[in-house]
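Below you'll find the structures, each written out as structure tokens.
The numbers here are math on the coordinates, done by the rules we state, and not lab data. Since the model is a prediction, treat every value here as computed from it, not as a measurement. Cβ atoms are built from the backbone, for glycine too; each structure is taken alone.
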Structure 1
Amino acid sequence: MSHFTKCDLKITNLAALKRALDDLGLSYRTAETEAGVEVRGYKGAKMSAEISIDMGKYDIGVVKNADGTYEMVADWWGIEVTKAVTETEFVEELNQRYAYQRVVMACEEQGYTLEETKNEEDGTIQLQMKKWE
């Protein structure tokens, strides 16, 4: 019986996701071929994904959907037990870093550079961008 389940976080930009994973200090492997990269689950269960995020004994897989978006698939129980992080906690933290990276990348594409980042007490992040003309 497979214990892999999907989470609600929808990804559209793998470059921003990789930058977010780097921000969080998470180790990951990216598929080099169409065969994908292996994702480890409960009792040796395995699946293939575009990206495999190493969470110790278990992995989180980033899988491409038919519509071109990506979603995260994992044995969330195993990750919670071994890493003491719930699916909700992981998704919230990654979602914030992913959104941050999407904004920074969009600004960079318009010729802006990141000057300063401020983390507010309420969890919001303020960015100061500058464009030299």
Structure 2
Amino acid sequence: MFAQQVLNSLDFVQSQKGLDNIKRLQENSIFLRTELRKLGFTVYGDLDSPVVPVLFYNPIKMLYINQELLKRKISVVVVGFPAVPLVSARIRFCVSAVHSREQLEYIVEHIDQLGDFCGLKYDKKTLKQ
């Protein structure tokens, strides 16, 4: 049974619908990561990775932002000490192929507001531009 599930998954990924989903996932990941970097956030990971970790450095601010995002119906994964060093607190956005551009823009808009409010835009490369 397990082998059949694996075969079905491989068939789907190789189908046109599967290839379209992979392309849309890549586009969504690149869009979110690029927009967050433009705003001055420090974003880790590969350009097209669907996991988009954004550094918030301060665990207290990260927890506040997590609460605010939840109020705005945005779900994220919070990663703090001891999983990462104390000053490397981060929030991970998990992008999917079914996210619409409007949903991603909504995320960018709200994280931009919260980043300004909490003073969390530290990316020096972006700030010079």
From the coordinates of one of 1, 2, distance in nm of label points 7 Å out along Cα→Cβ at positions 25 and 121 came out at 2.6; that one is structure 1
FRET efficiency 1/(1 + (r/R0)^6) of positions 33 and 97 (r between Cβ atoms, R0 = 25 Å, to 0.05) gets 0.95 when computed on, of labels 1, 2, structure 2
Output 16.0 (mean count of other Cβ atoms within 10 Å over residues 57-64, calculated) maps, among 1, 2, to structure 2
For Rg/Rh (Cα atoms, Kirkwood Rh), structure among 1, 2 ranking highest is 2
Taking relative contact order in percent (Cα under 8 Å, 6 or more apart) for each of 1, 2, the highest value is that of structure 2
Matching -10000 (helix-only ellipticity at 222 nm (-39500 (n - 2.57) for each DSSP H run of 4 or more, over all residues; to 500), computed) against labels 1, 2 points to structure 1
